[in-house]
Structure 1
Amino acid sequence: MRCVLASDIETSIADALQAISYTHPADFVQALKAAHAIESKAPARHALLQLLINSKLSARAHRPVCQDTGVVHVYVTMGMDVRIVHDGPGATPSVQHIANRAVARAYGCTTNPLRASMIQDPLGARRNTRDNSPAILRVELVEGEGLELTVVAKGGGGDVKTRYAMLNPSDSVADWVVSQLPNMGAGWCPPGMLGIGIGGTPEQVVSMAKHALFSPIDMQALLKRGPRSPDEELRIEVFQRVNALGIGAQGLGGDTTVLDVKVATAASHAALLPVALVPNCAATRYVSFDMPRNGPAIIAAPDPGTWNDIPDTLPAQEGRHVDLNSLTPTDVASWKAGETLLLSGKLLTGRDAAHKRIADLLTQGRPLPVSLRGRALYYVGPVDPIKGEVVGPAGPTTATRMDKFMPQLLAETGLLVTIGKAERGRIAVDAIKTHGAAYLSAVGGAAYLVSKAIKAARVVAFEDLGMEAIYEFDVRDMPVTVAIDARGRRVHTVFPLTVANQPA
């Protein structure tokens, strides 16, 4: 019988969560480098460069690669001859309790605080738990005395694009998967990975698809040697067909949409073919380790050479300089879809909860706490700053969630510009065109790099909402792409307009 201290497991999980918050796996960085080297489309190539620089800067500064620091998943493979023992007063805590304590400890770290995104009472008050607990836990019991953990911080942008279907046994899994991609939009921040689960039961297949994501990228090696099983044939077919769609980085059009495709299968009923698809975004964050015989696990950092040949800053950019402090409808009308802008001046923020409050105030005929007339509004929930920062990592959130508010906000407040990530649906596009506004796209997954353009930040409304409060940022040369111009022309043309009206 092997005994493992609960405190050592807690420390190992907490240390792992801190490490993965700012450190991409080395294989992911190499895959991004390879994608950047072959990218033929300028907007996608620039987005890939931002992701690479962000990865390097985050690893150096030990600050999150993305403002969405994820929902914690802990996968435990535990030998039946292992016993967890408590080295403190009281009964031995459950594995769930150990994982929850580790999450609270990691996300409350004073030197690298992580954004708490978990809410309780989802049909009621939806209050933030404030420490990002509870963890999502899966424990598998096996023979022996081994104890292996995989610790993951999974962003919401990927999970929300999860797809499930019950196919007929004769149906093509590849055809179904490829058909889903245009309808998924770009809110999952490609390029990333696709996890495909096949077989089992409905609840099992989705879990398999997600768990499949957390293994090393090896697609190029697979392509070189060729497939040796039906699973590998499917991986290659989906990889090639999805990249041929031309979705590209951030959905801007390009050569690489996925870096790898992973497949997991299980036995199932003869009449059924359950299939699930789960994407992993550009903020790929996970680590696997074995618990040592004594003490907590040591989470090894990747070789610093992983980030060789990546610059420290973006090159001097060509683009139209925009002064947000003197923005006019005439200025906005002159922008063209696909154009690069460099934003400077005062920029407001607001996302889901703030939009709901604003809409309620407008409906009630009550004044807003801050005027939106002539302003630009950035969809972001930043990480708390540490010493020396005005704001923590502050990348964009998926814009489609705010689509339903657009007609009212543009008609009643004088708002001119919104900024987020990915495409928008018809209701938003029509409102933008009707009111001569514009929607600008920032790079999802480059949150720490984006924060370097923010020179000052203060909360101006709804402070009780935490990261969803309305801030006023003072930005300097913040790079964005005109995704929808005042005439309603858009850059995310690969996605049907009806797609973005789905929850995201």
Structure 2
Amino acid sequence: MTTIRQEDFIQSIADAFQFISYYHPADFIRAMDQAYRREQSPAAKNAIAQILVNSRMAAEGHRPICQDTGIDVVFLKIGMDVRWDAQLSVAEMVNEGVRRAYLDSDNPLRASIVTDPDGARANTGDNTPAVVHMEVVPGDGVEVKLAAKGSGSDSKSRLGILNPSDSVVDWILEQVPTLGGDWCPPGILGVGIGGTPEKAMLLAKESLLDHIDIRELQARGARTRAEVLRLDLYEKINALGIGAQGLGGMTTVLDVKVLDYPTHVIMKPVAINPNCAATRHIRFRLDGSGPAQFTPPSLADWPKLTVDFAAGARRVDLDTLTKAETAAWKAGERLLLSGRLLTGRDAAHKRLADLIARGEKLPVDFTNRLIYYVGPVRAVRDEAVGPAGPTTSRRMDKFMETMLSRTGLLGSVGKSERGEQGIAAIRRHQGVHLIAVGGAAYLVAKAIRAARVLAFPDLGMEAIHEFEVADMPVTVAVDSAGNSIHDSGPREWRARIGKIPVTTA
């Protein structure tokens, strides 16, 4: 009978979450390199290059790949012959491991978990509790699969209860375009089919923890119904032309994974769960001999890219910016921002809107400024700020009218597309929306030379900061006329790829 010590289990969980915070799996790096070499869309190629450069920087610096260090998901298969030398429950041990990982002084990870989700939404401060799934199986060890799942991708999950005769492919192809670029493609799409609704969702998520092997599957051919489905979806989803960051391009998914389970005769539950460019997962086994050991990948696994991100980009001085200057920017144009950049996201925008509604003075002057939607990781050592990639922009759509009409704000910086409400406000007030690359948080942070909190310090990472930036790379996503690269880019590349007809609706 195997004995698993409490300390060994806790430390293995902690070490695993630290490890995946800065090391991409080698199969993901290879797949991204292949996508980069294959990509013909300049905008998408630039985005993939930033993700790859950021990945290597994170591996070298042992700092998070993405500022959203995830909600922690753990799958456990516990052998029936295992004995625990522990005082805590299994879930409590997982949470203690998460706590150690996220409070590590050398590489603190951003705490994003809030309690009372429909009320006070108070941050737990250590990213606990994790979401734990346990199964008791024959054997004398503990199999662990875990992931730090970014909410930008997780929030794009979809569930459908199809009729038995309905097409899974057709349903998924209807859903994927609605995800846009919010989930930071290219990544992996997990598909769960069967069981009950909650089982299908769980299958979709667990499928993402497998290795990327679509090229091998293409080479040998499908042997099962699930493999036929994977190949069909891989081809047809990429033919949508959504591309990296939703900018339009040849690679939207690096792989498609499918797990299924028997279901009731009258229904066919189907779930999809996308995994973003910050793909973070690992698996290990405990056999009683001590904590798990993790072997760092070789830096030779990363491609050696020589990319000049300044080439062809317009330099912008944020300290002298005017509406006349932003009006000249065109959707798809690349910029390098230097100067003072404000930050603020959901909680800060809500407070600002409340102050404006009450006619009270704002704590920050937004006149002729841009605001960056970001919640950075805490800085360590000589950093001005920790990894500071963009968050999903459309969550701030409902505040855009107020911010542009009542504060003097010129525009915003975030990731992915704006919704109709946000674009309408931008068009009405001749604002602009820019995007940084989601999944390139450490690269973006290197452009930030200084940071200070200006307002709402109690909000932690959601406080309003002022960043001093130098040559921060961004792309004009929505120009002052309301033209969106997230509309024109995928439409152009869908037509170029030529697999799915272009509609004029």
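Laboratory data are not the source of any read-out in this text; all were calculated from the coordinates shown. What you see is a predicted model, and the numbers here were worked out from it, not measured in a lab. Cβ atoms are built from the backbone, for glycine too; each structure is taken alone.
Descriptive notes on the structure:
- Source structure (of 1, 2) for FRET efficiency 1/(1 + (r/R0)^6) of positions 101 and 245 (r between Cβ atoms, R0 = 25 Å, to 0.05), computed value 0.35: 2
- Structure (1, 2) behind the derived value 36, 21, 15 of semi-axes √(5λ) of the Cα gyration tensor in Å, for residues 285-452 alone: 1
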